[in-house]
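Before anything else, here is the set of structures, which you'll find just below.
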Structure 1
Amino acid sequence: MSKKLYKNLRKNNKIIEKDLFASSSDIVFENSADENTSYFNSYDDITGAITTGSYEYDKKGRVDSYSLRITLDDSSIFHGFEIKNSKSFKKHASHLSYILNYDTTYGSLLSDAVASGDCQILTNYLDQLDGIGKGVSSTSSSINGGIMCFA
């Protein structure tokens, strides 16, 4: 692994820790150089939520896409994102963190999606976040392992 790649992967991990999670949760990272993927998982002692995810990167360590699954009790939600460009990852992760933790519209859409099993409106909402790539499959979501919704 080159110094530049190692440096960029450490930078990406910091973005996951500080911008996406923005908490004191312990986050474990595991890199798979064969797949150009880095995996992460976290456990929140307060809520009991388990978050697993990964990000895919190019040969220089720039993030192309990332995904996460948040599991709490018997429910889980999956979100996947294709990033516009390498500089958009930090912006998108920060914006997603705010949405997941503080946005009442997201909370309402999530409740509706869990109740109905249809996550399309939720996915469309997340597709508007800063730094998201263009295309019909740049954002994906699934509730409890059900049908995958794309926007």
Structure 2
Amino acid sequence: QQVDLIKVGEEVLVEIPALGNKQYKAKLIYEGDIVNPETRTVTVRSDLQNINREIKPDMLVSMLIQSLPEQKLAVPLQSIVRENDNTYVYVQLAPNKFRLREVKLGPDYNGMVNVESGVAMGEIVVSDGAFHVNNERKRKELE
């Protein structure tokens, strides 16, 4: 989900547990084109100086890739309504008037989820109680 944030030439931080979590600065020199279907990962390579020859082949490393912050539209996870393999939010049309609208979601983080399409910046969505609003809609459909 975050592969589009990786850019060749960016500076990264490489951490090596076998060396006491020692950190090294490096530059990304390669981004793979294929996503491994089992691990859902993409191969990346960095140019890392090994002046003291501490780093050995096949050592396990963690790489922190920082990206520039982007403004994204996000809503609380509890505002999402899931029905029939689709995702929706309730958008306010007027005071006390809401419409269920299909949305395409991006990654979620810390209780919020990115909305890729379906809601515009500035629109008001039901952020707390969407489950109850949806139950009320279903009840009215049955009447």
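Read-outs: derived from the displayed coordinates by stated rules, not from any lab. Computed from a predicted model, the values in this text were never measured in an experiment. Cβ atoms are built from the backbone, for glycine too; each structure is taken alone.
Give the label, chosen from 1, 2, of the structure having the highest value of distance in nm of label points 7 Å out along Cα→Cβ at positions 47 and 127.
Largest one: structure 2.
Can you tell which of 1, 2 yields 9.5 when mean count of other Cβ atoms within 10 Å over residues 31-38 is derived from it?
2
If helix-only ellipticity at 222 nm (-39500 (n - 2.57) for each DSSP H run of 4 or more, over all residues; to 500) comes out at -9500 when worked out from the coordinates, which of 1, 2 was used? The partial results should precede the final answer.
Details: 1: -9500; 2: -3000.
Corresponding structure: 1.
Computing distance in nm of label points 7 Å out along Cα→Cβ at positions 7 and 103 gives 2.7 for which of 1, 2?
Numbers: 1: 3.3; 2: 2.7.
It was calculated from structure 2.
Match the computed value 156 of volume of the Cα convex hull per residue in Å³ to one of the structures 1, 2, and report its label. Mind showing how you got there, number by number?
Working: 1: 107; 2: 156.
The correct label is 2.
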